[in-house]
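See the structures that follow.
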Structure 1
């Protein structure tokens, strides 16, 4: 996991690949529903990264429950050659928050409830 962090935003990638590295936003979303992060009266807008995500318990939750390696294989129809690849899957901020909140709700309320996730 690699993070690029400024005072205002956080971006992430699971693989450094030189000029072809692709970073995805790891932001909470602005108060108006747009991109970025909400104003933080006590510090940087990106402070949630070290205050919430990189805390020991939160980070262990991500490593143990949310992060995984996806293995894929594809076969070329002409040559018959099979190519295998693996990629690290890491949830973006809102995805990790949604899974964590749903898990907590089911643990507290029990199974059989209906939940709406607006994405």
Structure 2
């Protein structure tokens, strides 16, 4: 089973990298100037874009998704009483100084993604 899993991961590594880079390229810093609760963007347009993109990726993978008015998202798969859960966030702090690469470039260098 482990070998099958490793083969599957190897076959999809490029897709994982592209998806991760796409999320990192969204400047998801809270922006009161573009915040609009009527447009599901209570923290600003970029954070709403990041949430929508992430949920769309989950949709494409067969997850049932829900956007809670831009405050949070949920993706689920399958049925039953036992679950595995992950909690994360898509917003970031404002960009500071000292970046080697553009913080929104999601540059792949030396086996790491910078962004």
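Readers should treat all values here as calculations from the given coordinates under stated rules, not as data from a laboratory. From a predicted model like this one, the values you see are computed outputs, not experimental measurements. Cβ atoms are built from the backbone, for glycine too; each structure is taken alone.
Using distance in nm of label points 7 Å out along Cα→Cβ at positions 16 and 48 as the calculated read-out, with 2.6 as its value, let me know the right label among 1, 2.
The read-out comes from structure 1.
Given a computed value of -6000 for helix-only ellipticity at 222 nm (-39500 (n - 2.57) for each DSSP H run of 4 or more, over all residues; to 500), which structure among 1, 2 does it belong to?
So the calculation was done on 1.
Name the one structure among 1, 2 that volume of the Cα convex hull per residue in Å³, for residues 32-79 alone of 162 was derived from. Can you show the working numbers first?
Numbers: 1: 162; 2: 52.
Structure 1 accounts for this read-out.
If you rank structures 1, 2 by relative contact order in percent (Cα under 8 Å, 6 or more apart), which sits at the top with the largest value?
That would be structure 2.
Here mean projected area of the Cα convex hull in nm² was calculated and came to 9.4; which of the structures 1, 2 was it taken from?
2
Out of 1, 2, which has the highest value for distance in nm of label points 7 Å out along Cα→Cβ at positions 24 and 104?
Numbers: 1: 2.3; 2: 1.6.
Largest calculated value belongs to 1.
Supply the structure label, taken from 1, 2, corresponding to mean count of other Cβ atoms within 10 Å over residues 8-15 with the calculated value 16.6.
1
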